[in-house]
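Structures for review follow.
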Structure P
Amino acid sequence: MKRLLKWLGGALLLLIAVIAGPILYTETMCRGEQLDQAEAQYITDPEWQRAEARTYLTYPEWHIVYAYEGYAEVLSRADPHNFPYLQAITGFWSSLCALTEKADELGPAGTDAKLTIYTIGASFTLEMAFKALYEETIGRLASLTSETSPQDKVEAEMAADYATFLQEVPWYKYDFDGWHAKLMAAPIEGVRSHERRIALGLEWKAKAAYARVIAQAAGAVGADELTMRIAIQGASPADLQTFPEITVILQDGDTIIAEVPRYRTFTKMVERMVVPGSDARIVEIAGNDDILLSFHSRSDPVFPDNLDVISVTGRPGFHDQTRALVVMKVRDLHTLGPALKLNALEHIYDY
């Protein structure tokens, strides 16, 4: 009993170190000094302004989205133990360090924002660590008994669906219970089927319960905005009719204030605006003049000088691919053309 308690105590200390270590390192070693920032020129209504540091601190949550995207990619061709869990974890914390330094230059991030990031980071780290431990041991052994069980197929389908879902909707709104029912309904074909039913069944039921708790908390706080306002120059309201996402609010001289959707829709819209022949220029987003973007490529990323590369990490689940986080001025978004020829634009982090 003493030996067991000793091992349990050691495991608990290791668990605390795994969670607390990266947080303490980020808080003490990843610091930047605040710089003077230009005031908003066009989006002056406080209701439509967002703290500029949010463009950097939005990424950590998206890193988790991308990890699930990579997990789905691995399951489409291999078993779960082939996913690089450690790379997903280290990529989260190493990019957060670089992002925290940049965010500090724009002003205090706020306790709530940091608490949220550290909470999701700790949860993600624990989930990836436990999945790695299980899949590299019991999961790997069970996979040797069958090439692909019906339950493996359900998991692959669920992973692909979940990765797509997360692009636009918070994870806690996902139907884990529905997928659990599909898992239980799949036919049993040997040891691997039983192992997957138990492992995935417990995981998805736990996530469903946790999601209900988070959904209640999110409901009390209120949902994040689905639209934002931007300032556009070089185009008339008639020119912008080719962009159905854009709702013109007002025109002041050569500047148009417009309301647009956020997230992936905004990213895709910007890609269409930077094509040759388009004169529209976004000059301000939510009252800010700096923006974070991510790209991925199959080689070392190469970017024009007006893009400041602050972090390059592997892209978990996609062999030999890298993800680069870059910073640029909002008014330079129209110059993305050369960068898009060398790298794939993944996302624009719209505060």
Structure Q
Amino acid sequence: MKALFIVQGEGRGHLTQAISLEKLLRDNGHEVVEILVGKSETRRLPGFFHRSVHAPVKQFLSPNFLPSRAKTYMNLPRSVFYNMLRLPEYVESMCYINQRIQESGADIVINFYELLTGLTYFFFRPSVPQICLGHQYLFLHKDFELPKQNRCSLFLMNVFSRLTSLRAKCRLALSFRSMPKDGKTHVVPPLLREDVFTQEVSSGNYIHGYMLNVGFAENVCQWHNEHPEVPLRFFWDSWGEEPVKKVDDTLSFYQLDDVEFLRQMAGCKAYASTAGFESVCEAMYLGKPLLMVPAHIEQECNAFDAVKNGAGIVSTDFNLDHLLAFAENYRPNPDFVRWVQSSRYVMLDELEQFIPQNQIHHMYMVEEFV
């Protein structure tokens, strides 16, 4: 099977999922022929992604959400206005995506929650099957319990999810736990990278963290000034800074690097983040207590579900007192670990349903010969 990946480039979750799935497919005799990644002026593709994948990477201009003036929470009106002005450029991107689908020779397109992929399938109708993968599709499941607040934002988010998956054969919804299928929505385990499983886990004296938007740094610094004795190591997407911005002996900010990020997560006492699905799953698998500070509605849903699964607590700011108190009585969830460990079998079973029949026959012939 030859797969073409199309990946939303915002945050690190979709990128690390693409890294994991490429390795899984390559290890099982399949090929990723190309990876297309959506880019914007406000985000930069991290170096770890280029270092971790084997397929050629190409980028195209894609819509993205803009932070508020304080660079903390997402600003929806500002994001809509900004992206409306760039519609002609997004049409060019869709033409490019359709061209790459046709010319890549792919048997299947795997869409990591990229809006323009769904719109390309709606307007251009490529014949290559599209499979959508992302935890956001879980919010479309009839049995998933959504937070009670922000009904309008939840509705808009689910509309966005449906637009990303227009004309998809199925939606693979990454989840903290197993759930039955619901129409096109198939629930699958988190797709964590191989490096997560090889970490040496310990319990250090520092708090580890990740911020999607750099505006939260002021909040972290404020808490640090009141508790300078607690070591803090936070990662962020602040390009233009040095690799490590050392504020003082106990507070450092790091540019996003996934090798160092995981190493420090494995050795931390507790983890604080803006509730991105991928890093929440990594912390749960490594047995680290969590403080989640959602920056937008999707992360509010992640945090709501993670709390139900015993992962941690939710806050409106990085008040790490609450995290330290929660960590005293935290117990990891062994059911989650077993669910994650089943991911390679579940994911392969889902994707190999779309292998062309002539390729299945060829695979069986090779097995018999060997």
Structure R
Amino acid sequence: MLNNRVLKARGALQRVGADLLLITNLSNIRYLSGFTGSEGTLVLSPTAGWFLTDSRYTSQAGAQVQGARVIEFANRLDSLVAVVKESGAASIAFESGHMSVQAFRDLEARLPGLRFVPADSELALLRAVKDAEELKTLERVAEIASQSLLQILPLVKPGAVESELAWALEVAMRERGAEGKSFDFIVASGERGALPHGRASEKRLAAGELVTFDYGALFEGYCSDETVTVSLGEPDSRQREVYETVRVAQQLAIEAVRPGVIFREVDAKARDYIASKGFGQYFGHGLGHGIGIDIHEPPTASPRSTQVIEEGMVFTVEPGIYIPGFGGVRIEDSVVVESDGCRRITQVPKQLTVV
């Protein structure tokens, strides 16, 4: 699998017209080389590869890195300059959005005459379509997270504390094999549900409230992401109306997902439906985002996205309504694009659950 990923990276290198590809983003390094440590630099040419790391990770890199020669450095810049000179490159593609200004200036000063080519847009697309190994891992991590939430739902009752529910969910995930959580969980009850990123607080749940859980697990370096909103007791008519509006909007969007469709068209399915029910001003964020090694990665589903959906992409579909003074509802599933549509990989039912 890694060989195929490196071939994709070399294709990007050819498209940007550079001699070398410099990778400093650890997520991209993991994707292309297999290295899971916290210190590394990957350099690829059309035919060779170099992986630079320090003495802490030399043995680990030797065991993990594929497709590149491992070089231990005492000074990263010195070793990188030596590799570039050894290659005879006249130009280098790099992650301009990731490299610091100081690192760029240092490298530029040491390699006068070298042409630097930003390659962010090309590199962003490398991980958008998942291979079979990634899909298997993403399905497993989604299962861990979904089943963990179902396990702790009996704890969701009046008097429970948001932060304690978040901790119980994390413990349940770890007991099922997760390496940890993919982000800080959102547990937002009552009026706090109007906060799209309302991290778990010390607030106690009360009867009659809606409670939103946005959570994810981390497993073998890959993330899951799912949002479930439940009702603490029978919902009133407005709560049910808001919930059903979001649920139907999400279903319309999911049904619109198929290869060849532009992401903004899928976003519009949900956004237009929510607007038709009078809640348009309360849905401000994009419909979804890619997931993988990072919790947010390409592709992006938003009103501005002109990217075309491809088979093998994995992304979230998460419309929401957030009303100050009332609360909110968000429903999120992660889906994988297949030849004739898409399939949910998150597992919690999205009909309104009353606890």
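No value in this document is a laboratory result; all are computed from the given coordinates. Owing to the predicted nature of the structure, the values given are computational and were not obtained by experimental measurement. Cβ atoms are built from the backbone, for glycine too; each structure is taken alone.
Computed quantities for the displayed model
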read-out	value
Mean count of other Cβ atoms within 10 Å over residues 278-285 - structure with the largest value, from P, Q, R	Q
Among P, Q, R, structure where Cα extents along the principal axes in Å as derived comes to 64, 52, 41	Q
Winner on distance in nm of label points 7 Å out along Cα→Cβ at positions 46 and 158 once structures P, Q, R are ranked, highest first	R
Structure with the greatest value (metric Kirkwood radius over Cα pairs in Å, for residues 118-173 alone, set P, Q, R)	R
